[in-house]
Structure I
Amino acid sequence: MGGLPAFTNADFVLSKEKRAEITAGLTERQAFMVNQWMNLHEVINRGDWDGMDAFFDTEKMTYDNPNRPDLGTYKVWKTSPQGLYKTFPPSIYRTLKAWGRGDNEICVLCHHHGKHTGGNYMGIKPTGNDLNVVWFSWLRFEGDKIVHIYSISDVYSMLIDIGVIAAPQPVDPYK
C-alpha cells in the first residue's frame, strides 16, 4: 500500500512506548480517550465481541460513514468488525496518530490489515489478497464511553486490492 511503511502483525500490538508517542502533546483527558480507542482495538483484534460493548454507550452510540450509511446504530455497526474479522483474517487494527479537541473529542488515523481468505466480499470469492485500509475517525465521548464515530476510509483502494473493481492506470485527469 502506497505511503504505509512495511509492517508485521506484531506492529498491531502497541507497546507502552508507542502509545506514549501516539498520545504525545495531548491533554491527559484526550490521551485517556485515545488509549480507550487503542484498548478497543486490542479487544476487537482478538474477536471479543462482548468485550467491545464496554467501550460504548450502546444505547446512544451512533455511527456515520459516507461509504456505509447502513451502519447508523451501535447494534448494526458492531456487525461490521465482526464480518471483517471472518472475511479478512487476521483482521487487526491499530492507531497510527491522534489529535484532540476539548474534553470529549478525538480524531485518530488508523490502519486495518487482513487477508481476503475467510469468505466472499461483495460477491468476490477469497482472493488471498492483502487488505490494508487507512482511515480517519472522529470520536465523541461522554465520560469513558464512545457515543459517536464519524469515519472516512480509503474504500476505493480496498476495492481495487480485493478485485471488486479494476485498477485504472494513472493518467493526467486534466487532459
Structure II
Amino acid sequence: MDVVVGRVAKAHGIRGELVVDVRTDAPDERFADEAGLTARGKDEPSTALTVRSSRWHGNRLLVRFDQVSTREDAEALRGCLLVVDTAELPPAEDPEEFYDHELIGLRAERVDGTPVGPVRDVAHGPAGDLLVLDVDGHEVLVPFVRAIVPTVDVEGGRLVLDPRKAFWSNP
C-alpha cells in the first residue's frame, strides 16, 4: 500500500526542479537526499524517483530528482502524486499519532456500538485534521480530536465517536 507524501505542483526553473505541495509530517525525512519516492500520475505509469536535493521556498518544497534534468521532464510530472510504500514508514513513536493509511477503512461507531460508517479519507486543514466518513452515501467531516474521537483501535478495525460532541445531527 502506498501513502501520499506530496503532490507536484509545477516546474521551477529550467533545470528540472519541481515545486512540491508537502503532504507529510516528516518532509525532512521523506525528501532527504537519496530518498526514494514514486511518482504516480492519473494515466501514466508510475515512475521511481531518487531525491537529489530539496529546499524550502515559502510553504512549498523545491525538489530535484536524479531522473529529472530538464524543465520538460519536470512539466511531465505536474500533478503527479509522490508516494512511498507504507512498509518503508517507521512506526509512530507516539501511541496517539496515526498515519492516514491506518485510519482509512476503519469503521466508525458511536460509544454505544451503533455503526456510523467507514473512514474514507483524512483531510488535513489549517485548523486541524478531519476524518472523512461515508455515512449512508454522504460525506461527513468529523474533527479528529480526542473529545470527539476518544478511541482509535487500529488492530480492531474501528474508532469510536462521541455523538454528544459531534458537529452533525443524527446521521
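Largest in distance in nm of label points 7 Å out along Cα→Cβ at positions 47 and 127 among the labelled structures I, II is structure II.
One of I, II was used to calculate mean count of other Cβ atoms within 10 Å over residues 95-102, giving 13.4; which? Display every interim value, and only then the final one.
On the way: I: 16.5; II: 13.4.
Label of the source structure: II.
A value of -1500 for helix-only ellipticity at 222 nm (-39500 (n - 2.57) for each DSSP H run of 4 or more, over all residues; to 500), calculated from one of I, II, originates in structure II.
If volume of the Cα convex hull per residue in Å³ is computed to be 129, which of I, II is the source? It would help to have the intermediate numbers written out before the result.
On the way: I: 141; II: 129.
Source structure for this number: II.
When Rg and Dmax of the Cα atoms in Å, for residues 111-150 alone is computed for each of I, II, the one that comes out at 15.2, 42 is I. Looking at mean count of other Cβ atoms within 10 Å over residues 15-22 over structures I, II, structure II comes out largest.
Which structure, out of I, II, was Cα extents along the principal axes in Å, for residues 31-102 alone calculated from, if the result is 44, 29, 21? Don't skip to the answer; put the middle values down first.
Numbers: I: 35, 25, 23; II: 44, 29, 21.
That value comes from structure II.
Bear in mind these aren't lab numbers, they're just calculated from the coordinates by the rules spelled out. The structure presented is a predicted model; accordingly, all values stated were derived computationally and were not measured. Cβ atoms are built from the backbone, for glycine too; each structure is taken alone.
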